[in-house]
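Rule-based calculations on the coordinates, nothing more; no lab input. The structure presented is a predicted model; accordingly, all values stated were derived computationally and were not measured. Cβ atoms are built from the backbone, for glycine too; each structure is taken alone.
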Structure 1
Amino acid sequence: MTIRSKIYISTFFISLITIIFFALTPVFAFAATYYIAPSPTGSDANTGTNSAPWATFAKAFTVMAGGDTLYLMDGVYNQQITGMPSGTAGNYTKIYALNDHQVEVDGQGILPSSGWQALLYIANKSYIEIRGLRVHGSSATNHVCAIENSSDIILRVIGCWQAGTYQHDTPVNISGGSSNILLEDVWAFGRGRYSVLVFSSNNITLRRVVTRWDSGAYAGQPNAGVSIYNSSNNIIENSITLDHNAQNVQPDHSGFYLPANIAHSDANGFYANIALNLPNTVSGAQYGARGFSLDPASSQGAVNNAFINNVVLNALNGIVLGGVTTSGTSLISNTFGRNYAYGIYNGGSVTGTIAKNNAEYANTGVGINNMGGMTATFNGAFGNNGGGSQYNGISSSCTGCSTANPGLLFPTRIESTSPYKGAGESGADIGANIVYRYIDGILTTQSLWPWPYENWIKEDMCDTNFLNSIGRTGTSAPKWCTTNKTLTQYIWEYLGNPIPPEIYGTTSSPDTTPPSTPTGLAVN
């Protein structure tokens, strides 16, 4: 072999190795990072760098490729966010606030009066993550934050509020057959039929989502904090709905709602959620809110849904089960207390319901009103129906059931001194313990409290100007907003007892004291 041949072969193999290297190198190694800022700092004549940011999302999205990152500098953006490029499974397209909660997307008047879109609108996309935004003030027939016919989308640390005026507008809307969506640390409130709607979509996770239903005078239309509608195999975990507005509330109002119309809402899991202070009555009519509700008016029931470790306090009913074909519901280790009717209402058409290890206490009606189709064991009922009957339609020989006073100090924990501690099936507690985080329906050992981003959530949900604009003042004001408490304090102290010191580490409230000025320092 000649020297020239050897050089040729060596060059060939080097070229081949180079081709293989670039073919196997992940795309994210070449992903670009861009920046956008409100005018006048930003300009679409700029290059999109940190020192020369663009001004509009439209410009950014015409340049960006899948897997690129767009940072939003602090300020107010009066423009729609839509048309971003899809990423890939190993390389999401990222749209991040440069500083969480310092980016405001205000949509008043910028969306068309026709059509049905959203201020933050993700349609027919995949593999996108958005973080750190405050999005509000949609107009006309538009949602605020919407994901439509998309998959593998993540929204984190985002507030969405004040939808359009059409009866089906919502602060957060996931629809059109979307799948594999995660909402984590999201808060949604203001005008809208539902605060969060999952419609005809599957494999959606709502994790630490805080909602409040404020308004929507839609005659005869159901309302809810969270609605899982015609949707299956979804997980709702460690989420809170609270302080709904009693004004203009309609029939079928719920904290967490599973309506059904053209399809069942099946195999959904609700883990360690809280429904607190929902409407009781409106003008004397029993239009109060159920904490949880499986649509009792639909001809399409729900199958194999699980409600585990949840709390409902001060609603009309803790949970209502209904529907012609509703079956296979599991109610395990929940606390339903201080409600204005029943703890658990089980409709006569329901079959195969299992209720065990639940605490029903101090409800105006009975603890469990069973019209048939329920097996109840190891429940604890105390102080229901004014001290009269605790159960209706439950065998007097209810296995493992207790009528002892649970001695609850906090909505979120069964104390070691409670007779419900370890009194449930196989030594479980009777009642809910919402202390640790759930991840994909699995209980972890990571503390849930203090509630993440609770100061930002209160800043947005309790903004005085906003509450004035929607008429939630005086007796209509959200209860939490009338206190000087954090969300953690409001929840834990709801029964009138001071928050345990360990929740914030060693004190009963967040440490906001600045550190002392250091002494004895010298410049060398």
Structure 2
Amino acid sequence: MPSSVSNNKRIAKNTLILYFRMLLTMGVSLYTSRVILEALGVADYGIYNVVGGVVAMFGILSGSLSTAISRFITFELGKGNFDRLKRIFSTSVNIQIILIAIITVLMETIGLWFLNYKMVIPEGRMTAANWVFQFSVITFAINLLSVPYNAVIVAHEKMSAFAYISIVDCTLKLIVALIIAYNPFDRLVYYGLLIMIVGLINRSIYAIYSKRHFEEATYKFLLDKDLMKEMFGFAGWNFITSANHMLNNQGVNMLINIFFGVVFNAARAVAIQVETAVVSFVNCFTTAVNPQITKCYASGEYDNMYKLVCTAAKYSYFLMLMLALPLIFEADTVLNIWLKNVPEKAVLFVQLSLVLGMMDSIGSSGYTACMATGNLKKYTIVIGIIGAFEFPLTWILFFSSFAIESTYYVYILVKGCVLVARMFLLKELTGLKPKMYIKEVFLPIFRVTALSIIPLFMIGHYVEQSYFRLVLTIIVGLLTVGLITFFLGMTFKERMLAVKKVKDISSRITSIIE
């Protein structure tokens, strides 16, 4: 196992690569969303997102198995067992093929019935919605086949390849967005077709790269019943977590469609797009750290794993706070600049989605540590029971004529309970004590958040809404969160290391200039 210094250097390098990828893809994705919303219109944009959600609802099986595949590949790399790694890869491809067959049957029966008889689709758009559904099914199947290849790339920590392929993906989607306005056919149908083709191209790139660079990424037909049983056993417990995630996202999206219509689906899609863009910034860091957490557990380096879990949780939140806080205060202005037609309730949805994103950012490293143990029974039961409250409570609230945003308030409460429960589960599964987690994660987060809100609240209260206030809020937000994080969110060692890194970078820049 490489030393912790070498691991830290690898994490830093991979994080920088992923940040470059994120900045480019985020900018392109946000512009693409604006172009798509303008080209399709609010109603068709809502239809595309809610119909795609029907397909995603059937992905709860694949979601749990995708997590299993990533965990098994990363774990075996940490162990250094390459013969077993080859079998895991081929078995994972077989599993995905089986899943594609099962889920396709479910989607072409139950999914089609739900689309045509239960969903609220504007008059005259049902035929287009059915075409979009079929393209989404094919796209979903293509993405499933990509999972083992993606997992191999991330497990080997080849983030440069991961970044370049992602850039190709978002560039192709931008091209699609720019050309759909000039086609003579139904724009919604044409968009669904082109996105399917983009998925096929990306899947091919992942497969070609993986086969050329990783020996284990060559598929060979084999039936390893014991390994398949082990992976399905892992995925079986993780299925509860995946099911909750899908119900709380796509399921609630269906409820919004049934009770409020596609216009509010469009507003929710805008909010998710903004949240995804901001969360992508944080995911660059967690994507680089998470493989190291799994490898530390696999090699028995538990103290290093504890430190990584706490550090990743804390800094993931600080990175999210730095970006999300100014957007929460200036969501109205930002959306009006970004979109020509801002859907009703989109501003409030964006603000609440960003709060949820901030809460999510804390839990990624802890979840990875729990997954690394392979002992998921208690974790999934506890987290599953807590997470299961979001969907039925939303249904009850909507049925009782509560406002549409009530679903977000319920979800915030559920997320808070999940964070507390996960802290205690970490102790039971990995040995990470709650006292250490509270001291290293929750207390710094509370201090930095409480103090960072004050100056932005003052600006919002005393300065009128304008472009000037937007720029002022962004500058003050970044500086405030950055400085408070440095003095109150970091330990003395972390501050000294940060100062050293800044000095090293300054010296390099100076030497280049001279």
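Key figures
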item	result
Comparison of 1, 2 - label where Cα Rg over 2.2 N^0.38 Å is highest	1
Winner on distance in nm of label points 7 Å out along Cα→Cβ at positions 87 and 103 once structures 1, 2 are ranked, highest first	2
Which of 1, 2 leads on mean count of other Cβ atoms within 10 Å over residues 439-446, largest value	2
When distance in nm of label points 7 Å out along Cα→Cβ at positions 215 and 231 is computed for each of 1, 2, the largest belongs to	1
Given 6 for relative contact order in percent (Cα under 8 Å, 6 or more apart), calculated: source structure among 1, 2	1
If helix-only ellipticity at 222 nm (-39500 (n - 2.57) for each DSSP H run of 4 or more, over all residues; to 500) is computed and equals -2500, the structure in 1, 2	1
